[in-house]
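Got some structures for you, see below.
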Structure P
Amino acid sequence: MKKIAVLGAGEHSSLHCAALKAVKRQDPEGLELSAICSRNEARAQEFQKRFGFIHSYTDVEKMLSAERLDGLILMTPEDRNAEIAQTLLPHGIPLLIEKPPGMSSSEARSLLLEIQKRGIKHMTSYNRRFSPAFQKALNWIEEDPAKRRPVYMLTRMLRHQRLETYFVKGTAIHMFDPVLLMLGEVSRVDTVVASAASKRCRHFYPGVHFREGGYAELVIAPDAGIVEESYEIHGPNYRIFVDVWRCQVSIAVNDSVVLEWGPPEGSLREYHDGTINETLAFLSLLEDETITIPTVATGAAGLRLAEAIETGGIVEFDR
């Protein structure tokens, strides 16, 4: 039985706790929700009751002294993810770290070096790649990877009244993971930056060049008036459209649809957005170090791309 605890009882944590509860329901003998920890005692007790944790704590060191954990999920404030993860590495517990794993690529690389030095199993929380819709697209490409290698992507992240100054690093970084996963290493970024129609924030329109010849166009619009997150993927004679917000995928080859998929009626939000599959991947990591997952290295690459986008204009990437 895997004994898991969660640090943090905010909005993002509730998604992960709901996913843990769903996985526990499916495999009651394989997973123990050992503890929830938050400095807010009322929130910790609320999460304990709502999601079925055995214990609640307000001090992480007390929790780690009292519990024999197999894994710890960190759902901490974005600007403190790396700092908090660093303090927990001496315990040697496998970690699932909320994105981004730092507020700069250098901070993420420093965390990665310490993780590697200590040999800590870890994963970074990028749930888009675990969306069932995106998984359908990945699986289809991997059936014949040589012939179906993506060469172009058009991705859109549209939000409404998301005026935080760190939107690119804190939220848009989610969309960078599927793009980097599909197209590889970045060689150059050419970004147009424009004021939103509301004049309350900036929108970003990067063109991203990849060393293996691929290209991606991104639209990052934090105050677009609507919510959308989509990934259009092109390769030889095919087009894939993934709507992760609605958990839908369509694949067309030579202009004929070969796959049209949407989630089962009544399925959970945590299934739609990939959080359940992400949780299952973390539990698999505890047994198998060879599985493909997003890590702090993935996060550092995404942060480097974010920094280039925020800079604007043309940014060349050294190897």
Structure Q
Amino acid sequence: MAIPDYQTIMLPLMQYAGDGQEHSLRETIDALADVFRLTPDQRKELLPSGQQEVFDNRVGWARTYLTKAGLLEKTRRSHYAISERGRQVLAQSPDRIDVKFLKQFEEFRQFQALKGTRSGSRSMTSEAVTDEEVTPEESLESAYGRLRDALAGEVLQQVKASSPSLFEKLVVELLLKMGYGGSRQDAGRAVGRSGDEGIDGIIKEDRLGLDIIYIQAKRWEAGVGRPEVQKFAGALQGQRAKKGIMITTSSFSNEAREYVSKIDNKIVLIDGAQLADLMIDHNLGVSPTASYEVKRIDTDYFTE
């Protein structure tokens, strides 16, 4: 069974709270995970940001919406209990509780209206997001993912159109931003060496130069197969080298990736998509235009 959306969680959450006891959010999450028969992997699945489990996030928002509708009430920090209105709703044995169901309650309609006022001209979008059965965090991260994917495509297109000298500079600066190499001048000289048996350059693994990494970086158009990777591995052996990085603006075949997973040399394959992601992660060739912070209430501040 797939991880249920937050609206599907609402009725089981109400039924769990129907015993009239005080419950913590943590025990509720664990209990509902059993109700929906989630696997260990599903329970651990994270939002794209990696900051919270998907199911935890959805249970949290289900509880928030039910509380805004007056069906649940907060008792203390991270704890809640069913309200009198909630008991009356359960007594009606509804088939489903969702956003449409909650709109019958004035408090919830005011909550929705407040959201629309805060979003200004985007209130219609806010309503659509609710109906899509995703939590606000999931909606935000989905939008961010789409923007990032579009940016990555543009970055890769620019890299492919760049001159050989700019591409060489790009590789050097990326590796430096990732913490490899010594000084900018040393790294530039190392990577800028002419090819030697399939090796385009070398760079220090750290600033002290305790180990050396050999590099091959080319703007291939076609996919890179196992033969090309084998040549690079052979070049490493000729240098008695243990580590290498192979960078392409295209992609690596499954056979090539399988090959590097079985050899003694440690070779990292970076394809065009990963290259673009690394450039975005390290702000190389891109610049921030806006930043948004997602904040939560600090309940400790309000505790006397």
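Readers should treat all values here as calculations from the given coordinates under stated rules, not as data from a laboratory. The structure displayed is predicted, hence computed values, not measured ones. Cβ atoms are built from the backbone, for glycine too; each structure is taken alone.
With Rg and Dmax of the Cα atoms in Å coming out at 26.8, 79, pick the structure among P, Q it was computed from. Only one of P, Q returns 26.8, 79 for Rg and Dmax of the Cα atoms in Å, namely Q. Comparing distance in nm of label points 7 Å out along Cα→Cβ at positions 94 and 150 across structures P, Q, the highest value is found for Q. Computing helix-only ellipticity at 222 nm (-39500 (n - 2.57) for each DSSP H run of 4 or more, over all residues; to 500) across structures P, Q gives -15500 for structure Q.
Which structure, out of P, Q, was relative contact order in percent (Cα under 8 Å, 6 or more apart) calculated from, if the result is 20? The value was obtained from structure P.
A value of 12.6 was derived for mean count of other Cβ atoms within 10 Å over residues 38-45; which structure in P, Q was it taken from? Numbers along the way, then the final one.
Values: P: 16.1; Q: 12.6.
Working through the options, I get structure Q.
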